[in-house]
Each structure stands twice: as C-alpha cells, then as structure tokens.
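Chemist: Please find the structures below.
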Structure I
Amino acid sequence: MEKQGHRCRQVVLVPIPLQGHITPMLQLGTILHSKGFSITVAHAQFNSPHASNHPEFTFLSLSDGSSSTPKASDDFIDFMSNINLNCRAPLQEALTQMIAKQEDLPCVIHDGIMHCAEAVARHLKLPSIILYTLNPTNLLTYYAYPRLLEQGHIPFPDSKLLELVPGLDPLRFKDLPASNFGNLSALLPFTAILRDIGSSSAIILNTNECLEQSSIVQFQEQYPVPIFSIGPMHLAAPASSCSLLKEDTSCIEWLDKQTQHSVIYVSFGSIALTGEKELAEMAWGLANSKQPFLWVLRPGSADGLDPTDLLPDSFKETVEKRGCIVNWAPQRQVLAHSAVGGFWTHCGWNSILESISEGVPMICRSAFGDQKVNARYVCHVWNVGFEFENDLERGEIERVITRLMVEKEGEEMRKRALDLKVKVELCSRKGGSSHNLLNELFPQETSAFVNTRVDWKETPEAHVFKADLPGVKKEEVKVEVEDDRVLQISGQRKIEKEDRNDTWHRVERSSGAFSRRFRLPENVEVDQIKASIDCGVLTLIIPKAEAKKSNVRAIQISG
C-alpha cells in the first residue's frame, strides 16, 4: 500500500467570532496560503466568516451556543468565557478527525483569547502558535492590572481620571481598557488567561517596530518564546474581503467625483453603538462643517434601531449630494482613495493600521476596551489625530473636522501621517523588520520543504518514508521521535554564495529553518528506525513490531 503525502503543510486557524479578530486571522491565513500552506479555519457558528470570500480555505464550523455580540468590556469577558467553554469539545473532535485522516500533523494558530485551542492542541500533542490581535501596548496594560491593584491604584476615583498611570506613560487612568474595576473578580482571571501562553512555541503580533518598539521589547521580556511582529498584516496579504457584513461599493463611485483630500470618512466599526442624541449631533456637526463626508451607519447600531431612519429630513435636505451614507463600506479601498482626507474612527486596531498605512490622519472617538489606549497613541504618541473626549456636541464636531480638513494644523498632521506611512511601508518591504520576521517565522526553506513530494510506502516488514530535500545536507537535518508517537523532521539551512572579479566582490547569505511532523503508525519499532539521505532524498525505514504469538495454556478441570 502506498500513501501519497500532502503537498502542503496543514495549518488550522482558530479565531474568536468578532470582526476585529477574524480580519487579522484571515489575513494571516492568506499570507500562509501564498507560502504553500493548506489552511483550515475552525470557527464558531456565531459571526462565522463567509467561506465564499476564501475558496482556497477549508472552513469547519464549531457549535458555540452564542447569539449576540458583546456591547461592553464586561459583556466581552462573559462572551469569551462562554465561547471557549462551548467550543473546546467540538474543536477537539474536529482536530482528532483531521489527525486520523492524514499523516501530516496540523499546526494550530489561535487567537490569544481563544485559549481553549491551546488546551486542545496540548492535549493532542500538536504544535501551536498564538496570534494576539490586540497590540502589545494594550496587552501590557492588561498585564499591569495585578500590580496596580496591589499598589492601590485600582479601583480609582474620578479625581484620578486625568492622572498618568504609574509605569504606563503616556496612558492616563481614563485610558485603561477596562471600564468597570468594581468587577475585578472577572477581570483578573481574564487577564491571567490572556497572559498564559501554555505550551505555544511562538507569538505573532500585528504591529511593527516603528509603531511600538518600546512595547514590543517589554512584551518580549514577559515570555521565553520568540515574538514575531509582522504587521500590518494586511500589507502582506493579497486583497480579499474579510468582512462579515456586505460591503456597499457604490461609495467608491461617489468618492471618484470628490476632490483630493476633501472627504471625511466616518465609521465606528462592527460593534460600537450610537445613541439617538449622539446620532443627531454627529449629523449636524457633519452638515455644518461644509465638508463632503462618507458615513457608515450600520443597521441596528443606533440602540438597536436603523440609524438612517432616525436622521431628520432637514439634515438630508441640507447635505444633499455632499454626503454619502452606506450600511458598510470596503474600508481598505476607501482609505486608499485620494479623495479621503480624514478618518473619524472608533479606534479599533485594524482600522488604525489601515489608516496609518494609507497616510490618513484621524479623529478618534473610542468606545471601550483597547480602543481607548489606541486613541491615546494616535493622538499623543504618533500625533496623527485629534480626540473627542467629552460628549459629542455639534459645534465641537464642526470645529474638529475643520481643524483636520481645512486648517494648517490639519495640514501638518497629514504630513506626519504620510511620514508614518512611509516608515510602516519600509518595515513591510524586503529588508524591513516585519518582512524579515515574517520570513524568519515562515522561511522560504520551510515553504520549499512543505511543498515537496512525500511518499510513505508500507511493506510487509516496515514503513518506508521518503521526502525530497534538494540541496539539504546530512548535517542540516534532524530526525526525532516524540513520545513514541510523533515523527519530527527539522533542520536549518545556511547558504552562502560568493562571486568576485577584479572590480567587485559579492557575498550572498541566506538561512532558514524547516520542521514537519507526522504521526507514526501503530505497532512500530521506534528504537530501530534508520535514516539516510542521498542525492537530496531523505529515507526513513520504520520497522514493524513483530506480532505477538498466541500463548495457549491448558487449564485443568477439577472435579
């Protein structure tokens, strides 16, 4: 019998079912697929991604028992606890079935909050990697809560809202992600879970050194495993929709008719809600600013109602064709449009990365959680945005929009945003920190190895494994057996090419690691496995264990 090995290594992605977390996970999957990996997305039934947008992926639905999106930080903790509790068993069943069908063991990459995936991977002895969709600055803030509690800084009175948090400069107490420190019984266990990486072998961050170098260094000090800051990942992922909502592309035609940098784009993400009074103030602030605007009003986002039904007729008459309102927009395409000159955002991390990557300055109106930390960094560290910190009022809205879109202060901010865009692009280009770390995490040698032909033949005496490893030397390969169950082939290649003549001397060096794991068949002699490599072909002979002869004993019958 001959088993033909898979041409791609299997990666299982396990996101949590919220738009801001699904998006970077699918972007990572797109990057991995382009490097030759086979991608399976194991996702909760609630808020499940659209499989039709990613026909190159396999999607597995996990029963989760959830039916509503969390509206605040406390709801989020309860929501995630239930998702993890309900998804663990179906995830373990799905992975067990995958293992039974193939020799090539999958690697699990899971959202840092989807901790049940790490527990399942550890139980099944599968490799796992964490993708934190929160940025490291936010994670360090959560990690500081036990210290702040011990030092008596939390809970804190309103009189301390504007004071700097010790050890977290430039964050103030009002910028901390948690909104209710009275519920520490839920918050502290959540923080501990967020910090615990279990047996995961690496951490992926959707950020880069030019944005958060200090936070990345501090974050690395927390863990013994390597940290790979490879963001913004959307720059490395071929364009494809990760949206859970239907995008209205008609707004692009409207943008085409507007002048350069004249449009203020307004979108508060997939979760944030807006009250009816706030909606009216926003509408008249936009109208009175005299600026063209593209406004995303998500159905149900106005206290559960359709916000477009709450807009006064007089507002619609005032703005006429100067405004464009849609239920949902293709945000990356919008921010890349030359007509867009500013982004009024809820400060979700993905939105900020997309805005920075296009050099678009921001107006920040954070709602809860990590958005408050993000807003502080946009406005006071990178200096590419203005922040609304008080109740929304039409006069203040008009003034801030005018500052950003018309006045010299906004022009200078746009220049800083464009400068930051260039720095981020350099990180993502060949030779930049994100590009290099991405290739270190998923090197070219790995891609070549996982795409190689693998043959597994069974003879009466043994299992014979062969893999093409062109150019790989004996000393560059390591073969190991873990717990008598898992065969691991790994190694590291270092290549140096040198050319010279009378006028120049060129040396090219490259290196990378590869690793692949297989589950061994039952009843084999692990201690007698033989390995050899010849002409770039690795051969393993795995002897079968001798079947035990029946031991028949006569039993005397008394009586």
Structure II
Amino acid sequence: EFDVAAGAGAVPAIGIPAGAPLGDWSASLGGGPWQAVDLRPGGDRPPHLDPPGQVDIVAARRSDGLHDVGAPVLGRPMLPEGPEPRVGSGESPAEALADEADRETRHDAVRTDDGWSTRHPLGFRYLSVAGDEVPDEIVVRAEVAPVARPGAFACSDDRLTRIWASAQYTLRVCEQGLMIDGIKRDRMPWAGDQALSTLANAFALGDGGVVADGLVALGRPDHGYVNGIADYSLWWVVNADLYVRYFGDLAFAEREADHVDAFVADLARYADERGVFRPEAQRGGFVDSGPGSVFLDWGLAIEHGRDPVALQMLWIWALRSAGRLLGRAAHPGAARWAAMADVVETTVRSEGWLAETDRWADYLGAAAASASPAPYANFLAVLAGMHPHGVPEGVASSIRTGAAGTPFMTAFRLRARLAAGEHDAVLEEIDRIWGAMVDAGPGTFWEEAPSGADDLAMYGRPFGRSLCHGWSAGPAAVIPEAVLGLRPLDDGWSRFEVEPRLGELDWASAVVPTPHGDLVVHADLTGTTVCVPGGAALARRGEPVQFGPALVRWASVVAPASEELDSGRAR
C-alpha cells in the first residue's frame, strides 16, 4: 500500500517497473472509496512527450520545388546525410515558401543516426528543403493515434462526402494524447473546443479514452477557470455529460461525481439569489476574454455591467448536465443542481424572453425593441433544453439570420437549426462554409473559414491562421444527424434513433462506432436498413423497439417540402 501526496486538485500517478507483477490495483483519493486503477504502459518521460503513434509517409516533390505530403500532418521530415539542410514548412505553399521570420514554426535542424530531422514536430502539408542533393521523395515520420474502429459516412453527393471525410481527418490528426486545438499552433486542449470534438469523435473516431483524459486534465485547474475562461468551465461540465451520453462510460460518472459536484458548487458562488451567473475575473484569465473572464466566441463583444442571456443559457445547460451526470451516479448533488437550473430558467424566462418577437433577448432586462437578433442566446437556449416541445419561429429566425461565428460555435448553431427542423438548410450552410474550406485546401478544416481577403493571416501574423483546427470538425456529427437522423436516446447508444431525411440525396450510409459495436445505417429512395449491434436497441416512432443484434429494414416515406419547412416548429 502506498500513500501518495499530490498538489491541490492533481491526480497522482505511480510508476511501476515493467517487470513487477501486475494484479488488480485500486486507489482511494482523499479518503474516498477504493476504485480500480487505469494501468497504462509508459516510462520515465512525461507522456505528452511521446507521440500517440507513428507512421512513415512520403512527401513528393512538386514542380515548384516544394514537397507535398498530401494532407496536413504533425511530424518530422527525415532527411539524408550531408551538410545541414535548411527546412521550411507550412499548411499552405505560401507559408512553406515564406521567409523564416514570417512562418509560424521554428525549423531547428538536428542530427539523427542516419541524417537530419527537426528538433520539434512540425504541423504542415508542404515542405521547403534547401541543401545538397535534396531527394525527390522525403520520408515524414507522422504522429497519428491509432483508431481501432473509426466511423464512416458517404452519400450520393460527393462534395458532402468529402466534407465529412475532411472533418474526420481534421479531428484525427488533432488527437495527440489529448484533443488539441491545432497541429501548427497552439497544440493545446480547450474545454469549449472539446465539447464540440466529443460529438464529432462519437461519429468519426469512437475514441472515448481521449475525451475522458481531456476532462480529467482540464477539470482540475490550480486556480481560476478552466483555460482561464468562465464559460469554458461551463463547457467542461456540458462535455462531461456529453461524454457519458455518447460513450456510455458510467464508471467515469461514478468516479468523477464528487469532483463534478464540488466543481459546480465553486461556480455557483458566482450566482445570485435568482440564479443569475455573474462570474468574476480571476488571476490567470484568458487575455482575450471579456468582463468576468467571459469569452463565448471570437468577435462577440460583451457589454460591461449587463447579463448576457447566452451565458445564462450555457449556465442552465451546465446545471442540467451536472444534474444528469450526478443522477447516473446516484449522487445527492443531482437534485441540488437540477433545482438550481429550475431557478435560473424561471429568471431567464421572466427577464430574457421577448414575447413580441417570440425570441430571446441578448441581455436580461433588454427592451423588446432590441436591435440584435441575439443568435447565441437563441441557439444556446435550444441546446439547453428551453424548447422541448418545438422551436418558436422567432427563435428559429434569430438563429437563421444571426452572426456566423467561428466554426466551433457555428456547428452548435447548426445543431439548434436541426432541432427546428431545418435539415436541408443546415446542409446548405455546411456546403457553403465547410465546402469553401474543402475547395481552398489543404484537406483539413480551418480555425476560421476563408473570407476572401488575406485568408491565411490571423492575430496580426501573415500565416497565423491554423488550417487544421479540431474545433472545425463539427460536420462529422452534424451531417449524419441531419441526413440520417442518428442520435443516442440513452447512454452509449444503448437505445438510439434513426430518422432519415435524404432531401436532395439519392442515398446515404453511415457507420457509428458505438461502445456496443458498429451501428450501420443505409438509406435510399426505397427504404432504410439498420444493422443494430448487440446490446443496443433501435427506437422508431410508433414502432416496437428492435433489440440487437438485428438487421431492420423499412420502406421510405418521403416528406413533402412543406413538412420539411414546418417540422419542429411551435408557437
């Protein structure tokens, strides 16, 4: 038996010699219950210094002298013996050819046993190498996590299929021990991004381990909020609930219940007697956040001294998430946070609803004549469960006509549009935004979509924009949700729904890597076929539940266009 001391909020780890006998290990934190220990192979090096997996791929010389690896990767070029080469890289040809001072990455060359490489892994697609006898083909040692059972999606629209595949690939190369933001920069995990990537992961990769690791890594800040952002602490709670819903890890809920309860209790200190969440700025806050370390999204300014309805919706969503998560573990805190969510909801309905326009205001107490359509408040209201019986037209209109936002928040906004029944419009928006990134290259999705002017620049730097950013992988989830109506009704897809809406498509197919096995769906103009894995059950409206393993088929019923426009709406 070992007694291990760790810093505040830290999770201790014990290194055991490889030759030691390993039986069933358990641990108790802070006098709590004994729980099974996660045994992982490793060594003396911190795990983040070792790649999750490696594969050698080839970068071929182009006519302009650059070497192209075919799609962005995180890795090191392996160069032959000779004088020290000069290496440049970029996610675009322009960056790879730029002066070293303008690039985003350092390219320090170091000797290897049989040649040269770079000191640090590079995030790139294109290589510029100057030296004696540069080969036509350069081996790149790429860092890629193995995925046991990846998901899949294809349909009769090749462009939509390419968008889904690009989303999957973007997410996969951003899985580097933890799910990081981008491979060029900043290679950091962010709680808001991870809530979105959990959804995409469930459809594209099926790797719940990286989600759980990210939750543990981010959910114990030494001080202040997660990532220094008040609303990212809320996203952390939301993501914990999404993780259990999509990956079915009830052991995580039981193991983390006390911590989640204490985490939400700490946030609740910033709520007044009406439940309104007013976080205070804390040491180490994110430099680009607004008052009270609130961020919400890039380009969204928050007025001092006012209560954003969008923040309160995210607070309600986090409280509901905490209640559900703790309820799974039969934790007494579940009732407390569910009750507090009711209090906040009552306040927000009283002070944030604009009855004249049938939508939510941008700030509590705002006048009915508010000029802002408040898209963030309205789509977060839908996702927080404020409209369980249908999305009012005013809310849907606000979401439809509001600001675009980053790909991160846009994906959540599109999920709210799905709840409003706007399936075809969602696919059109995906085609417009993510299709533009597919057209522009480099085969992955960008930190921000191209706008037509100086697209590669960001943060005042000519190549500051990341062209492979995990928070842009939302279509991996949104497309199969929109086209095939795929969603879990119970944790871990133990009960799920399939409700195809092909729209202009002739056919669509998907494979979802659930904890029970692959869930396979094919829909065409004649009907739908679902392969239900053992341990799961297909629930269809008005039909008996079909338990797996089973192959279920039914004939198509094509909804008229007017029904497509009106479904999901209520006043």
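Chemist: Work out which structure the value 16.1 belongs to, where Kirkwood radius over Cα pairs in Å, for residues 394-521 alone was derived from one of I, II.
Modeler: II
Chemist: Let me ask another. Quick one: distance in nm of label points 7 Å out along Cα→Cβ at positions 34 and 426 came out at 4.7 when computed from one of I, II, so which one is it? Kindly include the intermediate steps, with their values, before the conclusion.
Modeler: Working: I: 2.2; II: 4.7.
Structure II accounts for this read-out.
Chemist: Kindly point out which one of I, II the value 20, 52, 26, 2 was derived from, the read-out being P(r) over Cα pairs in 20 Å bins from 0, in percent.
Modeler: II
Chemist: Given a value of 8.4 for distance in nm of label points 7 Å out along Cα→Cβ at positions 314 and 466, point me to the structure among I, II it was derived from.
Modeler: This value belongs to structure I.
Chemist: Continuing with this model, one more query. Between structures I, II, where is distance in nm of label points 7 Å out along Cα→Cβ at positions 130 and 146 highest?
Modeler: Comparing I, II, the top value of distance in nm of label points 7 Å out along Cα→Cβ at positions 130 and 146 belongs to II.
Each value in this text was obtained by applying a stated rule to the coordinates, not by laboratory testing. Remember, predicted model here, so these are calculated numbers, not experimental data. Cβ atoms are built from the backbone, for glycine too; each structure is taken alone.
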